[in-house]
Structure I
Amino acid sequence: MPNQQTPLDAIFHALADPTRRAVVERLREGAAPVSELARPFEMALPSFLQHLKVLEDSGLVRSRKEGRVRTCELEPRAMQQAEGWLAAQRRTWERRLDQLDNYLHTLAGKDKQG
């Protein structure tokens, strides 16, 4: 499935960019209009809007338009999906490291006996 992107792929792709991560960090404080989100970045608004589109397409951010103002906010379910995947990876590697630690202690015990 090399050409198909899963929701998790889209989330990590979106988070791979420092501009998009900064937007997500800002939105942790609460919803914000696009103009406020774009202000800290030295780029044209159309370029910034492309970043927002990637975030929205990944499901990390949703937006709504009220009059002439588009406001963005975090979509927690997408982040929870990424957190779940990371937690599963952490459990796997902690289990493997525990097994390695036990094995090394066993070897060390055999060396002392020999």
Structure II
Amino acid sequence: MRTSRCSQLTFAEAQHLINTLNGKPQDNPNDKSQKMRKHIIAMAHEIGFIKKQQVVMREGGMKEINNYDDLHAWILKYGYLHKPMDKYNYKELPTLVTQFKGVYASKMKLK
């Protein structure tokens, strides 16, 4: 309610408006499920499950992005429910986090 004109919206405000109009769910910073997923991602970064990848942008130039393929493949193959991480609900995620903490601990011992 800061403004009544689209031209005066910040980029973040405009993106939020577009996502709301398209019916896309918004990230809630207090969502405990999202915090657990981010915890898994942080551990995966540290043990090398998430790799950096160079991609060519449309405008030209290069951009470095994260490649989550190894993490997603591990969760599908070894995760206790064998489904993508974003399909785990709030009650299922603590078990997945505990399971991944075991992998994290064993990988950290090897380093």
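Values in this text are rule-based calculations from the coordinates and carry no lab data. Quantities reported herein were computed from a predicted structural model and do not represent experimental measurements. Cβ atoms are built from the backbone, for glycine too; each structure is taken alone.
Assuming 79, 32, 23 is Cα extents along the principal axes in Å as calculated from a single structure, say which of I, II it is.
The read-out comes from structure I.
Which one of I, II has distance in nm of label points 7 Å out along Cα→Cβ at positions 51 and 99, as calculated from the coordinates, equal to 4.2?
I
From I, II, which structure was relative contact order in percent (Cα under 8 Å, 6 or more apart) = 22 calculated on?
II
From which structure (I, II) was helix-only ellipticity at 222 nm (-39500 (n - 2.57) for each DSSP H run of 4 or more, over all residues; to 500) calculated, if the value obtained is -22000?
Answer for the origin of the read-out: I.
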